[in-house]
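Values quoted throughout were computed directly from the atomic coordinates according to the rules given, and no laboratory measurement underlies them. Everything numeric here is computed off the predicted structure, so don't read it as measured data. Cβ atoms are built from the backbone, for glycine too; each structure is taken alone.
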Structure P
Amino acid sequence: MANLRDIRKRRKGAANTRKITRTMELVSSAKLKKAQDAANASYPFARTVYQLIHALSEAISSGDRHPLMKERPVKRVAIYLMASDRGLCGSFNANLVGKAIERAKHHRALGREVRFIALGKKGAGNLVFMGETVHATHTGIVGNAQCYEAVDKLAEESISGFLSGDIDLVEVVFARFLSAGRQEQRAVTILPAGSGEGHAEAAKGPKPDYIFNEEPEVLFSVLVPRAVKAEFYAYALQTTAAEHAARRVAMKNASDAAADMVKSLNLVYNRGRQGKITQEIAEITGAVEAMA
């Protein structure tokens, strides 16, 4: 059995660790509320834009649609992996990387070239560890509820690559925030526009009777790029909320484990101290008897 001094040191270390993880849990809880509100607010706008696009699509032929909506044979695929810049969030990043690798295998099986763009240092690091090549890494996006300018720039780059023919398909792998303790990893198609989750939901939803003052082609030139950017931003906000939720759960589990360790060490320390006291009493009693 370790001596009492070592047990005291371990107990103090576990108690200090619990203070740190408990503080991180509280910080993540505060950030989660803000990120959740931002994520919930972003979806109505993206859904409304796709409702407009869907209504316009019915008014014109497929050949007259916006270039961002036109499908073509896929040779090169860009996968945007949304992960975190920091760790201490359980299996959050590993699950997202696993989903991205799964999508890459699917496209490579079809003979397509895959290009990874990582949004987050941890995602990029895990991809490299898995033997993948990361084309570009962007930080400060996931985990930041005020990241629209950075997302807007990324969306512009993906749009330019699609229009130039450098990329034929753009996918985003992100974490869908469901609740404080639940999330799921999803992969959605951003480009060609209108083939992803947002357009599918709009097509199934109610169909308002819109009156358009401009020609469909003019409206398409404005709405389609804006819809792509709105989707990018919505998925970044969803991943941000999911990251904070994952870190909150991970820190709570760490705090509970540290508390259990302190409790266990207290028990071991008290038993050792009791045994030492008993031994000292026995030695004193023996010495008194010897002197009698």
Structure Q
Amino acid sequence: MRKIIGIGETILDILFKGNQAATSVPGGSTFNSMISLGRVSVPSCFLSEIGDDKVGGIVRGFLRDNGVDDRYLTEYPDTKSPISLAFLDEGNNATYSFYKEPFSRRADWECPTIGRDDIVLFGSYYALNPDMRYKVTALLDEARRAGAIIYYDVNFRRNHAGEAIKLMGTVIENLEYADIVKGSDEDFEILYRITEGAKVFKDKTDFYCPRLIYSRGAQGVELYSRTLTKRYPIEPVTPVSTIGAGDNLNAGILYGLIKYRIRRDDLDHLSERDWDDIIRCGLDFSADTCLQADNYISREFAARVMKGI
């Protein structure tokens, strides 16, 4: 049975409305995607690091409760797990403050077995961080050898803008690994000072990876490949929180690849209808996530997905 393997950071998000803490939820970009995939019963496992503290225990328990294999979490002794403060504005868009204690050393870790046509999800600063690069490249090299689909979410945030030039070589290496690249208009504006999806694809990603999913928030999603260019509008919603919207666009797209039995060798031959079905899954997952304070799809939505409603 095909599975999805994610690698990324874990963090406990504490959400504020005004000056009042409203709730807390385990998070992290890839983490959010994996929770949603677990909720729709896709075989999933997650690689990350936690401290041996209460927050780490919350993260591990949450993965298990949502059907995600937690065996590949590396637990560091005498270390605090990261937290973030997410401040929601009047439109329920978030700005963040992060509090992280560096992990003291590289601990031993295990790379999961990867099968042909499994899917590996990676991205964000975690995929660029020199301290974690050894894990990322080991996983990607194994995925490439196995013939898995590699999905790269650029997710490059403004707090790392000053490092963009220094990290550009690693970004390019990630693009070379990828079979599908997804990024937002904000990501590519920060990295390249380009705000047009077609220009990003032509000038920056096509040479390395022939498929780009370009998200523009409330303005929808654009698909670029060597055979198809298409824009997908989204139905307007009144969001409770936009945290996790992009992560669950990823989750829905990966779910679509599994649901419609898209294998790595199929990627060069996907029709417009194939892409319509795949992207629709992503938009549906993302929209549901915006309707609640959590960073993932609701259990009610997951139940409807599994019933084919």
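Results, tabulated for the structure shown:
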read-out: Identity of the structure behind -10500 (criterion: helix-only ellipticity at 222 nm (-39500 (n - 2.57) for each DSSP H run of 4 or more, over all residues; to 500), calculated), options P, Q; value: Q
read-out: At a computed 0.45 (FRET efficiency 1/(1 + (r/R0)^6) of positions 131 and 275 (r between Cβ atoms, R0 = 35 Å, to 0.05)), which of P, Q; value: Q
read-out: Top of P, Q by mean projected area of the Cα convex hull in nm², largest first; value: P
read-out: Which of P, Q yields 16 [relative contact order in percent (Cα under 8 Å, 6 or more apart), calculated]; value: Q
